[in-house]
Structure I
């Protein structure tokens with residue numbers, strides 16, 4: 001079986017206060033992208049599950065997901081899972097969470113409590129069980145599907161070396177960032193209104209705010225240069241996605257995004273374009 005795990009774009013990310021469990025309250029628009037990892041699942045040669053992700057050392061969240069599935073009674077014969085990474089690693093695009101969620105979908109017909117397992121794996125995993133366009137709240141566990149957005153495309157400048165999510169949230173705390181619950185609720189209502197008719201995000205750019213951007217730039221000042229470069233080549237709106245360090249620029253369509261990428265300075269040769277992707281299969 002071969003399937004895809006789509007990247008996640010935070011079109012906005014409003015940061016709430018830190019909770020007693022250590023997580024922060026959020027209000028965010030998540031959009032699944034055509035940019036995706038390729039995952040191949042086949043029978044394992046031995047008696048244990050295997051996870052192979054070349055070029056990405058260390059433990060993999062997919063392995064943790066498999067262990068959780070087995071612990072909850074998933075009885076399929078041992079599998080070998082090979083992940084071809086196309087989503088930049090530690091880039092704020094949810095690549096590891098997307099991979100884990102894609103593997104959880106293998107057991108969707110057999111395990112009734114996948115949602116609880118997804119929540120335990122990480123804040124971005126629940127929304128990726130059914131990737132699409134959604135309003136996400138809580139610490140990522142409250143997912144409200146929205147109408148598919150109107151046409152737009154993005155230019156993506158991945159930051160070199162990635163950026164640790166925990167470090168960004170810790171920096172946000174040190175900077176005193178974080179909104180009250182009432183303000184988050186008001187912003188959620190505004191986002192529901194703005195997205196209700198399937199509008200393009202280009203129609204409500206005033207709501208496309210990432211409260212973690214200041215913290216990410218504090219840790220990696222070069223992010224600001226990437227945002228400036230995207231604005232210089234015509235981005236309607238430029239912002240950091242997720243916890244960074246990826247900078248994205250919004251454009252009317254793929255042609256406009258591709259033309260803009262071609263005009264970026266040579267130091268951004270790793271820039272790519274993508275667009276929303278829905279209904280990605282199993």
Structure II
């Protein structure tokens with residue numbers, strides 16, 4: 001019999017698949033590193049966009065509050081003329097350019113104690129809710145602009161748990177007294193969709209210019225904080241779970257970071273960073289895999 005016995009052949013057969021797995025694993029790590037490098041550029045671009053988006057609200061809300069002052073001054077009790085409140089909100093959103101451009105999903109007026117009076121949507125589920133109880137940070141809006149994070153209760157979403165970023169400013173009467181609060185905001189998932197759509201536009205332009213052989217990667221954008229990772233509607237939940245396990249909130253405390261994950265046998269790279277304009281412990285992350 002040949003010196004290579006059946007026993008030796010069996011050992012060789014076991015080693016070959018192991019080598020193949022090691023080669024595949026190394027290749028996956030290399031692809032993940034390439035994707036993470038691209039993702040670092042993508043997330044930096046989106047962080048600039050976040051600053052722009054928040055800036056529109058920071059500038060637009062005070063200007064809108066000035067235009068709402070006449071409405072507040074003309075009504076002793078705004079709850080008695082809710083249709084007029086909605087019309088005024090729609091008009092302000094149309095006339096103040098920063099608010100027209102803002103990514104807000106609603107604009108609303110609340111009374112000086114934080115009770116929501118009316119928003120600009122056709123169906124108003126905010127009216128009567130105590131915004132100070134839901135978003136304690138909004139109580140500081142009686143003195144000036146403030147933003148904070150929380151979650152509206154009893155607002156089910158088929159896309160999973162969500163969070164709300166809200167901002168507010170005081171609306172003052174002619175004598176300087178507080179008449180109302182002008183409030184706006186968006187959900188994490190809605191904002192993640194906005195970021196993802198913007199990233200799609202950027203990547204499409206780069207692909208047409210020849211980057212990555214003209215191919216679009218598989219990519220997603222998310223918002224994260226200590227409570228979890230939130231993607232756009234229809235984002236695979238397995239992606240959110242994989243990124244949640246990466247502990248992004250803690251690992252970005254010292255600055256932007258990159259990493260790699262394998263999701264359903266596909267190598268992904270990601271990059272994450274804090275975006276203080278959204279909140280002290282809030283950030284964004286881009287997940288991508290080259291095709």
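Taken together, the values in this text are just the output of simple stated rules run on the coordinates, not laboratory data. In this text, all values refer to a predicted model and were calculated from it rather than measured experimentally. Cβ atoms are built from the backbone, for glycine too; each structure is taken alone.
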At a computed 1.17 (Rg/Rh (Cα atoms, Kirkwood Rh)), which of I, II: II
Which of I, II leads on mean projected area of the Cα convex hull in nm², for residues 38-181 alone, largest value: I
Computed 25 for relative contact order in percent (Cα under 8 Å, 6 or more apart) - originating structure among I, II: I
Of the structures I, II, the one that -14500 was derived from, the read-out being helix-only ellipticity at 222 nm (-39500 (n - 2.57) for each DSSP H run of 4 or more, over all residues; to 500): II
Of the structures I, II, the one that 0.70 was derived from, the read-out being FRET efficiency 1/(1 + (r/R0)^6) of positions 190 and 214 (r between Cβ atoms, R0 = 35 Å, to 0.05): II
Structure (I, II) behind the derived value 3.4 of distance in nm of label points 7 Å out along Cα→Cβ at positions 70 and 198: II
Given 17.9 for mean count of other Cβ atoms within 10 Å over residues 222-229, calculated: source structure among I, II: I
